[in-house]
Structure 1
Amino acid sequence: MSDYSVSCDGVALDGDGVIYSIAVYSDGEGFNSYVYQASDVADRLAPNIQTELLDVQLWLTSIWRSKTGWLYVTDADGNVRIYDGAGWTVSQASAQALTCIWGLSDTEVYAAGDEGVVYRWNGTAWSAFSPPLGGVIFSIRGVSGRDLYACGTNGLLWHFDGSWTRIQLPTNQRLLGLLALTASDILVCGAGGVLFRGSDINWNDVSQPGHDFHSLADYRGAIYLAGGSEGVFRFDGTAITNVKNTITSYRLVSNASYLASAGDVIAARFDGQSWFGARYS
C-alpha cells in the first residue's frame, strides 16, 4: 500500500522485556496486519531486532500472552490465532468482530466483541460463556473463572460469579478498560474520564473529568491508565498524574518487571526508570 495509515492496536510482554505488538496498516479499503516481536535493548547499545511473527490481510484487534509464552490474537472476523512458539493455529470464536482477549491460563481464555457474548477457550475449542450482554464488549478481567467482569458500550458492566449479573453504574459512557486487583478491588474506566472502583454491586465514583481512559494496568503496586493522545497516567486513588505525555496510549499491560503501552505508531515499554519504544510506520 503506497498511501496508508498505521496503528499499533495491541501489546504484550515477556519477563525479559521483549515486546509483542500488533501493527495494522490500512489504505481506507482493506487491512494488512502484523504481529511483531521487538527484542529488548537492556544495555542501550545492542541493536533492536524486529521479528515478524504473522502477516495477514485483515484487521487484528487484540493480543494476550499467557504465562507459558503462547500468544492469542483476535481479529475483526471473529477468529482467534494462537501462536505456540513454532506456528499459528486459527479457530473461530464469534460470528462478529472480536475486540478483546484475556485469560488465566492456556486452558482458560476469554474473548468478546461486537456480538456482546463472552466466549471461553478450554484449550481445545471455543464456546459461549455468557448470553448476549446487550452491547459491544471492550474488556474482560477477573481473579478467577468464577469471578469475572465484562464492560462495554453505554455503561455496560456485568459480573460473573456463577451467573451473570448486570451492574448499573451512573454513566452511559463507553467503558473500555478493567483492572482486577483483588476480588474486592476492581477498577473500570472509560470515555469522559469515567473511573469507578469497587466490586460486585458496590462502587465508588473516582472519575477524572476532562480525559479519556482506554485501559488500566497494575505495575509494581501502582495503577496506570492509558489516556489516548495524552499518554500514560498514574492514579493514586484520588487524582491522576501524567507520567508519559510523548506517546499515544490505548492499551496497557504489565508484568513484574515492565509496563507496556500501545497506541498510534508506537509500542513502548517502561522499566520503572526509562522507556524503550518500537515504532511502526
Structure 2
Amino acid sequence: MAKSSEGTSALTRVLAVLDAFTTDAPFLTLTQIHRRSGIPLSSVHRIAAELVDHGLLEPAAGRTYRLGNRLWEIGSKTPGALGLREIAEPYLRRLHDIAGQHVQLGVRIGTDVLIIERISAPDAVINGSIVGGRIPIQHSTSGLVFLAFGEPELLDAVIAQGIHPVTSAGPGTADALRAEVDATRRRGYALADGWIHPASRGLAVPVRGSEDVVVGALGAVIPNDASSPRRAATLLQETAHRISDALLRAYLPASHPRALPGGSLRALVASSAESMRYLERRARVR
C-alpha cells in the first residue's frame, strides 16, 4: 500500500475516517471527522468525497455524514461476526422467550467485546450494551469468557492497559481480575454482579467453533438479586451448545449426513430447510 506525503498509507487514512464514526457519534461533519481521526482536513474532504461515490459514506442533514449502507452489505458477506449472528439468531430468540430479559452475542476485537446481536424486552433490567458497540473486555462477562477460555496472553494485554472498573463491584486490581478469570474457568461460565450497574447481573458462556476454539460469547443480563444464577447459566450453556453444533454443521462437507442444507451459503444464512435447499440450487445454477 502506497504511503501518503504524511507517511500514512492511504488505506490507514480511509479506515481512520470510517473509525471516527461510533455508536455515540453516528453523524459527523467533515471538521468533526478531521478532529476525531487526526487526518488533515483537506485529506478528509477528498477521502469523504470518494467514500460517498462508493456508497461507504452517505450525506446526512446539517452537512453531516453517516456510514453508508454498502458497509453493511459488505460486512454481511463475511462468515465471521455476521455469519455467527445469523446462525445463532434463532437460538437467541428461544433463549429470550424463556429468560425474558436481555440476551446478547459478542465477539472479540483486540481487547474489546463487540456486540453483534442483542434481544431485549421493554421491562428488562438496565443493560448498557448496544448492537455494534464495544465493551472493554475487563468490564463484561463476555470479556471474562474470552479471558478464561481464549488465548492465554490476552489477560496480560488487558492488565497492561490498566484496571478501571465501571462500578465498585468490578475488579479493581490485576489480582482481582485474575481471580475472576480463574473462577470463570472453574464454573464454566462468567458471573458479574453489578459490574456495569448495581441493578444488573451479567452471565456469559463460550460459543465454540471447529477444534473447540472460542469464537463468541453468549450472554444474559438479568436482575441482580439474591437468587441463584445456576438456572440462567444452565440455559446459556445449553443454548451455546446448540449454537456451537449449528456452527460445526455449517462447515461440514455438503455430503456429510449432519451437514446443514445450503451449500456455500450455510455459513452466512440461517433460514428454513426448504429455503436453504432453494438457495443452494440457485447458487449451483449461477
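Here are some notes:
- Among candidates 1, 2, the computation of helix-only ellipticity at 222 nm (-39500 (n - 2.57) for each DSSP H run of 4 or more, over all residues; to 500) that gave 0 used structure 1.
- Which entry (1, 2) yields the derived value 0.94 for Cα Rg over 2.2 N^0.38 Å: 1
- Between structures 1, 2, the greatest calculated value of distance in nm of label points 7 Å out along Cα→Cβ at positions 110 and 222 is seen in 2.
- Between structures 1, 2, the greatest calculated value of distance in nm of label points 7 Å out along Cα→Cβ at positions 38 and 78 is seen in 1.
- If you line up 1, 2 by distance in nm of label points 7 Å out along Cα→Cβ at positions 238 and 262, the top spot, with the largest value, goes to 1.
Laboratory data are not the source of any read-out in this text; all were calculated from the coordinates shown. Owing to the predicted nature of the structure, the values given are computational and were not obtained by experimental measurement. Cβ atoms are built from the backbone, for glycine too; each structure is taken alone.
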